[in-house]
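Asker: These are the structures, in structure tokens.
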Structure I
Amino acid sequence: MLNRRTIRIKIMQSLFAYNQCKEADLELAQDLIEERFQPDLNSMEVQDKDLLKSQKKTALQLFDKKMKGVAAASDDAAIAKAVEDAAKLFHKLIEKDQRYLSKNILLEMEKLATMYHSVIALMVALADQAGSEKRGDHSNFSNHAWIKAWRQNEELKKAVLKENSGWDGRQDKVRSWFRDIVKEDSTYQKFIAEKNPDEETQKAFIKHLSRKIILGTGTINDYFEEQNMRWAEDKDIVKSMVDKTIKAYADGKITLQKVSLNWEDDQEFIERLFNSAVDLDPQYKELIAKNTRNWEVDRLPLTDRVILEMAISEMINFPNIPVKVTINEYIELSKDYSTPKSRQFINGILDVISKAMKESGALKKSGRGLIDNK
């Protein structure tokens, strides 16, 4: 099952993308203003280029103030309309991006399941290829206990068929990978030479196959990266799910990992955390700005800002999650996804901000959320 940390990672990725979309949408709105005050080359009238340039400059300045929440107006009807239209365009675009990215988080989670099933299916496909080899004895691999369990797992068969994550249509790659990578691997050669390998030996090999040969640095990993633009972040999650699946082997059977045990709960968590972080009250953004002044940072990295805004949103909107749990979760995210100094930075800022929010009454915890909050 995907735990909440994995879901937070997916939300963080989407919030990062949202902020990038926001910058792009802002540029499109500014382009609208630019276009409004370009000389009309089809007009027969003389164009006052200096006036147009002045109007454009004023309109862009007023638009910038409007985006920052500063009241500003102009007596020039053309300027006022251009600024208003640009603002409407920006909000239309950013609302569309917010809806799309919120829904896309669930799709990204489903993609994780597809990649996870595909990795397991690849191990089976490689073992099947080993079974068809005419040179040498590859039976230790083709008859591997874990492989047999996966071959017979009806849940895996259905998932692979539904997701089209199997390898029947990619047998050319399976054959070349087996021939050029698996067969040449020293650990593989040692394993197939074993006489009646015991369960621990088989377990050690299947771990090596998944971690080093398939998900390690190399050709197969590069292929997965080509198929999934987020593979750099997703690979560790998939690797963890495969590891848990390998450990779950018992009495000739395998228990597959679930993406989610409760889609409704996860969906609610995703939508509430993502949207509350997007719509975070300006007072909390000001609180972040106020408490980052004492740190030796010229500019707060976007990843750190996203992490801080997520953490504050979670502390406010999820009364059943203890403050310490939230802070620890986002410290871990900063370790994996931000700069080397971010862990200490995030820890310090969240500690100060959480205390300020407790004093102001912004944090209202209940049930399990009261643990460690005294």
Structure II
Amino acid sequence: MAARVDAISYDRLHHFIGAGLWDSAPLESTLWQQADALVGGEKAWLIIDDTALPKKGNASVGVAPQYASALGKNANCQTLVSVTLASGEVPLMLSLRLFLPESWTSNEARMIKAGVPEPFRQARTKLELAIEEIDRIAAAGVRFGCVLADAGYGLSAPFRQALSARGLSWAVGIPRHQKVYPSDVQLIFPVAERGRPRLRHVPDVKSVAAHVMLDSAKWRQVSWRRGTKGRLVARFAVMRVRIADGAPQRIGNAGAQHMPGEEVWLVGEHRSNGERKYYLSNLPAETSIKDVASAIKARWICEQAHQQLKEELGLDHFEGRSWTGLHRHALMTMIAYAFLQTRRLAQAGRKKKNRRTTTSTQPSGDTPGHH
């Protein structure tokens, strides 16, 4: 903007974002309203992820040596929990919330110096931040049908249970060793050979790892959408199971085990490169394998959004150090991204309309003018 408008200097705009006295809440509300109007609805996805902003030094808010997903290793960076609303191949970023590691939340003076507002100084996990943002977005009336997340979030029983408690549909990645029970597991009162009778029921079978449960499943080839190089295809196996994430209880001589929890889909994906991935989803039991696969594979679009926000709109180029400045900068990039998506969709709509017009048949003998 500074390059296009000579009357406003770069430094003034930088100060406006980093230290200006203004409220960003109305802008965020407008972004959410526009995003909902553009892609919101029952078929929209709400995708939870996080993205890292590599950063030098130790004065920028939230910066610390931590895992950077973009780099695939630990690095000195800031981590933002992201929430993306998407429909088809159109993502719109709604929220980017800074995660504060323990090295920050344990140092009150450091947080005050970086301008962290008092309500945000309490230690929160990335999972808790994600749930807070989902609640805010849902309360604002943004429409979506299913929450998606990778295994970094999906491995957490409290995260999955929090989504279910809110009546939300979800599909999340899990590690291969996540324990599950068959869907027909029964709770029984075992007969004690000696001593007092058992007061609590236990499962009639042991839980097993997700990859073991799917060893006997039927794998089939599924195509979930068309890509630029043709149909996207992989082999999938699905099975109804009960997650082993209930209350822990001692079961025989196996020690403390988690009781059966919610009945869900267990999904295995066998990719063409030989890699296998595993997922859980509470989509209804009558959901087809293609629809389950489509939900699982829809998550990739948020990674594209992260990349475009950084490479094209400068998400990772903020030069300030404060909490307020970083979140305002993130909001500006999300608004710019939403604007560009709106223009792109409008242009695509015009091209589609023009194609329909030029390919329509003309009556014999008509001139273009008459048509």
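What follows is calculated from the coordinates using simple rules that are stated; it is not laboratory data. Please read these numbers as outputs of a predicted model, since none were measured by experiment. Cβ atoms are built from the backbone, for glycine too; each structure is taken alone.
Asker: Supply the structure label, taken from I, II, corresponding to distance in nm of label points 7 Å out along Cα→Cβ at positions 201 and 305 with the calculated value 5.8.
Answerer: The read-out comes from structure I.
Asker: Which of the displayed structures (I, II) returns the greatest value of distance in nm of label points 7 Å out along Cα→Cβ at positions 257 and 281 on calculation?
Answerer: I
Asker: Have a look at I, II and say which one yields 4.4 for distance in nm of label points 7 Å out along Cα→Cβ at positions 121 and 185, as calculated. Could you put the intermediate results ahead of the total?
Answerer: On the way: I: 2.0; II: 4.4.
Value 4.4 for distance in nm of label points 7 Å out along Cα→Cβ at positions 121 and 185 corresponds to II out of I, II.
Asker: So, one more: Thinking of I, II, which structure, once helix-only ellipticity at 222 nm (-39500 (n - 2.57) for each DSSP H run of 4 or more, over all residues; to 500) is computed, gives back -22500?
Answerer: Numbers: I: -22500; II: -10000.
Source structure: I.
Asker: For structures I, II, which has the highest computed value of Cα Rg over 2.2 N^0.38 Å, for residues 105-216 alone? Walk me through the numbers before you get to the answer.
Answerer: Details: I: 1.08; II: 1.57.
Answer by largest value of Cα Rg over 2.2 N^0.38 Å, for residues 105-216 alone: II.
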